[in-house]
Structure I
């Protein structure tokens, strides 16, 4: 009886913080405590709900599938099991995540909302991981509550302890994912070592990081929305904005406006602190013209601030840097994947090392982004996000060189 009363009280308290969109709902049921609790709470709401489990074909996947089946059966919820093939690569975790989200997109119908079981603890871990990598404001905001087009994370204000207690009291047959015990994974290092260490300095660390993420996320969203209100004139290989609009708004809004302007021309990889400052020098009238990168020009034309690329850039696209050889603009990249421990550090401005599951891309001017953040300008400098700790297991090494001609493919 005491357990039943505790379950009722806990479900009531947690449900009040559950941010569930209007249905129909599809719960991504991994077989662990978090997603099992999410399915329990959604079923309790009475909203049309079904569950989706992705079997990754890894050594522990059948155990997780069995747990997901037990949970769905206990709750009387229909379960769809999808088996995917995880591509070979230096990061099984990263490859499994890509396969999982691809299955989510394929197996949900129009109008359905797919819910994942990410908790406040997951978001705190993500914020700290991004802080170590040298992220921008979006990374410090933690896990977003929504991912386009139809993925929602309704438990970001609920703790992992709460989900585990509900799952246990409700007798849901969840299983802990063995990957959570892998000491080589960055998230597990943050979870098992970094957070306990920081908690000795601040016992309410999770609360503090969550407040930081909420504040940064709210500020960033507000500034992004303010910048989006200003009209841009976008063409093929060029973009322009009224100088008066840039100078009339607060600096953080104007920064976002200039970044958007430049991104239209060269892609996200070309946006760095250095290029932004050069754009500001033209906007403020310190100079009338700047060549900011490989022929891209920023200049005043009457009342307009114009960013324009050489005509040869018009068809150049952002290049994904996967293992192999790639070329973007005047830079050629050799990307190698390594499964073993990383015991070296880049010795040249023309080489860099990244975590194995990082999504890398090169813009038309050769600037490399890591998970969307500018990380490295070959031949010049590596930004903090490109830092990688020697001794970690699983990494990508990149060697770049400047070549002649213009192309976006090998």
Structure II
């Protein structure tokens, strides 16, 4: 069978119900991505009312500016296209959506959203949204490096346990990027009676946790049900620890664009596996972990605060506001904001950046040196084939 992506998969499996073909890892990703769609004023809050994916999609495309929606979704700008595809699929279109929740609070630095997807009368899937275009959400992600828990994680747990009080069937949890981390956090910290009802937790390229959490009994109580997937040059998914228990899959893109889950290759009902991370993936993993290990919590916190203080003062509220090839208007504001930092703050930030450069060089040397004979042989073979 030829490989494809999740759009191809929806075509391949689109005529089979979940009774005919149960939830698999690709479904776990697709259902996780549904929460990226802004269903406010479309999907009811709470479990008293529900709406089918077909009807929700129809209303969504009727009232939303889709191009604007895509701009707000950062790496998962294809989410509206996914929901359109699902609405035309027999497998997904009649699934019911309910219990929509969304919060964006700059004061407590939280970006959170979730939706419940009813698969049948006895089974539900909680889909947690990953980080979108808002700088608030990105700062919350960085806060994971020094906080035991962030507001979105606490709300993810509250969401699960509140649902479990009114839903008495089995539960799947899933998310992409930060959403995957939220799904694992909620499962790990839920009450024993809730844990027993969890079938599987899908963490799709989401950050891991501290060694303390990984080694805890509460983590071990659900670890056999956590299904973590990362692309072969993963950046986000290799942050922190996964206890080396993750599946490496093939992407059609290069890092960091592999974080876009629509680029992951699929054959049948599975992602195409790789033997391990690519050299670049190993370098990214070891560099970030080594760099973070070299910084104490106070330094991490101060660095994050300084970085986002500069962004905030420059009027950067979303990723679109950052200077780039198509947008240089905020570059001057960023430089002005950086220059407003006192000398001690600049020195501390420079020290942290210098440590990152040092770690990158050392890890790159250690990773590539043993592989030089293989890389040279591959280059020679390529040259011979060209000749």
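No value in this document is a laboratory result; all are computed from the given coordinates. Only a predicted model underlies this, so the values are computations on that prediction, with no experimental measurement involved. Cβ atoms are built from the backbone, for glycine too; each structure is taken alone.
Quick notes on this structure:
- Given 141 for volume of the Cα convex hull per residue in Å³, for residues 62-221 alone, calculated: source structure among I, II: I
- Entry that produces 19.0 once mean count of other Cβ atoms within 10 Å over residues 246-253 is calculated, selected from I, II: II
- For distance in nm of label points 7 Å out along Cα→Cβ at positions 214 and 286, the highest value in the series I, II is held by structure I.
- Source structure of the calculated read-out (helix-only ellipticity at 222 nm (-39500 (n - 2.57) for each DSSP H run of 4 or more, over all residues; to 500), -13500) within I, II: II.
- Each of structures I, II was scored by distance in nm of label points 7 Å out along Cα→Cβ at positions 110 and 142; the highest score is held by I.
- Computed 58, 58, 47 for Cα extents along the principal axes in Å - originating structure among I, II: II
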